[in-house]
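Student: Listed next: structures, encoded as structure tokens.
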Structure I
Amino acid sequence: MSRELSESMKKGARVSTNEDVVRRGYAAFGQGDMDTLRSLMTADVIQSVPGNTPVSGEHKGVDAVLGYYAKLAEMTGGTLKADLESVKDDGRDKVLAVHRLTAQRDGKRYDEVENLHFTLSGGKISRLDEEHPDLAKFDAFFS
């Protein structure tokens, strides 16, 4: 359980349904549970990845998005982790998640705090937009 979720529960804070979907997605991603991830996404989900790398662009459809995750795992030898730091509603059917992404590849280490913007439709994730604060570092690592 994330530190932020644990603190919210202690304080009795109300967690939105959309925030809960995003938290469940992060938990499933961390466990490699693709079946749960699939169940949390719409069939036509899109994940937009900025930059100029072999994985950059728009991954359209749940199979393509899950394939993108598999490619990241392959590229990093299974070392990629997205540790959730915070989740908050960011407008109607929008959620902003902040995570620390870490990975190792070819003797290099990646360690950045990043944003992932979610759009939900009917209680499912329909779009994910990645935001990398140092896009040149992301490009260098994943190229």
Structure II
Amino acid sequence: MPHAGSAAGDKALKHAVHIAKFDSSEILVLHVVEQLQRPPTFALSGTESKSLVKEFKKAAKQSVINSEKEMKTKVEHYKLQNINIKYKVVVGYADEVITKYVKNHKFELIVMAKRKKLSGLRRLLSLGSVSRKVVEIGKCPVLLIDA
């Protein structure tokens, strides 16, 4: 189940846990840390450029560490309730990482939050870009949680 580290992801995780309690399924929480774009350094001196790139790499690494801690905390909470759950943190672009993961692994069900907020008929017909791409793959059923 993809989890963006948001309240919407927490809501979808609760649904996944509820389902898993009935059939002892394993849950995989997949969190994608957005790949940061390297800042432009062409207007900086060599020393400034190196310093900026070093700080940038440090911030990117810290983002992964923070995400690992956050997902581990969420997973440990449910493990205490005897839920078979694990997590994986990957760096990349959410739509690419999640769709690739879905294509390359066998899942019985994907539970994920639907993030796009619209009203009326447009609400019924539209999905966020990531959820839309996961649904279009069609490898297994997808339960979208409106958060």
Structure III
Amino acid sequence: MNLVTNVNKWVVDSGPTRHIYANKNAFSSYSSIGDGEEQVYLGDSRTTSVLGNGEVLLKLTSRKTLALSDVLHVSSIRVNLISVALLRKVGVKVSFESDKIVMTKNNVFVGKGYCDQGLFVLNVSEIINGSVSSAYIVDSYDI
């Protein structure tokens, strides 16, 4: 059994149907959700409460900014999750290769990542807390 606990990493995963983030303070916009109003199902069939949702801005090592919309705030999550399905809905192509991941949009390079203990981790240089005026934004899909 492989338990990974690093809430500073962003894992790009084809399993989740939503983006999920553990740190409330790093959302660039945030709305609270009432206690018990929304739950997420985890891979081991347990459920956990969603505390809020909002937008998260990731500054990638490519110097581009990835804007993730409608990200769920789940403080008990072990790693932050980026949903491949939601990226694809807005035209981001995600390619998994032997030990790396590459993301493009309209044939333009967006970002890359690496394989760590079987999980594909996006190369993020920082999380931007606030608005961005002149960055390359890749919008995620609002559900």
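Each reported figure results from applying straightforward, stated rules to the coordinates on display, with no laboratory input. Since this is a predicted model, take the numbers as computed values, not measurements. Cβ atoms are built from the backbone, for glycine too; each structure is taken alone.
Student: Hey, distance in nm of label points 7 Å out along Cα→Cβ at positions 70 and 94 derived from one of I, II, III reads 1.6; which structure?
Tutor: It was calculated from structure III.
Student: Can you tell which of I, II, III yields -11000 when helix-only ellipticity at 222 nm (-39500 (n - 2.57) for each DSSP H run of 4 or more, over all residues; to 500) is derived from it?
Tutor: So the calculation was done on I.
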